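Following are the structures in question.
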Structure 1
Amino acid sequence: MSAVIPGTSLALHPERFPDPADDLPRDQDPGRAILAGGCFWCTEAVFLQLDGVNSVISGYAGGDAEHANYEAVCTGRTGHAEAIEIRYDPAVIRYGELLKLFFAVAHDPTQKDRQGNDRGPQYRSAIFYQSEPERQAAAAYIHQLNQAGAFIAPIVTTLEPLDMFYPAEDYHQDFARRHPTQPYITHVAHPKVEKLRTAFPDTLKTPEAD
């Protein structure tokens, strides 16, 4: 089974994305992950679908508080990346599972300082780690993906120590759900969510009964 990742020429082969061999130890898992993979509207939309994920907040990481606003970050000169803060239950979904879906579905980790037509360091692929075990788990999984031949191009995802995460403006939060017909959402975010549902259905939240 394969499908084209929206906005790229890469094919998604779920079998090329193994479960992480080295995950974050449960007793060192804070239940919080900060990931950057292009426009946060799209990554937020993907991770909100996952069972065990309690909340996803769009925001900025990698820069200072003074310039942690959309207008400044869009210049590409503040050091920030558009990122999401994922709060999750490690008893339901592991840190490594989040990484697996981050690489397999949420974005293209072979594009440096861009995602599709979104260009600039604010759209870089990055994992902002909060501890050394977290950094080691992320580095180990990137190595595992390279060994598995998950992508035809090198993974350029950076591992950056988390200083602070700054929530984005209110109008960015839960954007895809609130604006389902917005062109960017229909052409970029929705196909990624559908890819998740098709390729990894066992990861999804159970629909709530009426």
Structure 2
Amino acid sequence: MKDDLDLSTRNRIMQMLKTAGQLTTKDLTDQLGITGMAVRRHISILERDNLIESTTVRIPMGRPAAVYRLTDQADDYFPKNYHSVALDLLTELEVEAGETMVNHLFDLRKATLMQRYESKMVNKDLENRVAALSEIQNENGYMATWEKTGDSDYILTEYNCPISRVANKYNHACTCELNLFESLLEAKVSRSDCLAKGDNKCVYRIRPQQDR
């Protein structure tokens, strides 16, 4: 229960800084109705997690005080609606230029990602390329894991898809991801499960090209 209360208090501090821009410890203490020691404890944790930062300012008729504000990283803490914006823009593009143009946009994204990540695959065997791809996908929020299932077969599993709502409407996004994996891994890749199609994960089977 105490952990929940602590988390709730830190959530309130984040919300207060989001709306006010910046606040001192005294501001936070007054608004939260808790002790200054408790506020400083929460501030210490938020600073440790790189969610808030401070600068020292001079206060009229008083000693300099620390003023706290949210970090750039803290922006990810607040709800976003990117998928709706992306879907609206893609729908507008489809109306204006047709589905072919939307698919071309996903093809361009695939080419960009290939260029961005191909250097991470240089001089690696298939197993290390699979590991590198899993790391890349984790950095992008896909919650990926991988395992070896045979002498030269691998399974890559993604438990989250940041673009699932977009891919649900525009299936070419999934096709491009599959093609990207084949190009990066220089292997044969097939998908058995897909989040965008209602499954609870995306599952890719990876085999050397000669095992086609």
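Where a number appears in this text, it was derived from the coordinates with a stated rule and is not lab data. Quantities reported herein were computed from a predicted structural model and do not represent experimental measurements. Cβ atoms are built from the backbone, for glycine too; each structure is taken alone.
Source structure of the calculated read-out (log10 I(q)/I(0) by the Debye sum over Cα atoms at q = 0.08 Å⁻¹, -0.24) within 1, 2: 1. 2.5 is what came out when distance in nm of label points 7 Å out along Cα→Cβ at positions 51 and 155 was calculated for one structure; which of 1, 2 is it? That value comes from structure 1. When helix-only ellipticity at 222 nm (-39500 (n - 2.57) for each DSSP H run of 4 or more, over all residues; to 500) is computed for each of 1, 2, the one that comes out at -6500 is 1.
Set 1, 2, criterion FRET efficiency 1/(1 + (r/R0)^6) of positions 43 and 131 (r between Cβ atoms, R0 = 35 Å, to 0.05): the highest-scoring structure is 1.
Assign the value 13, calculated as relative contact order in percent (Cα under 8 Å, 6 or more apart), to the correct structure from 1, 2. Of the structures listed, the value fits 2. Identify the structure, out of 1, 2, from whose coordinates FRET efficiency 1/(1 + (r/R0)^6) of positions 115 and 147 (r between Cβ atoms, R0 = 25 Å, to 0.05) was calculated to give 0.30. That value comes from structure 2. Which of 1, 2 yields 3.0 for distance in nm of label points 7 Å out along Cα→Cβ at positions 59 and 75, as computed? This figure was derived from 2.
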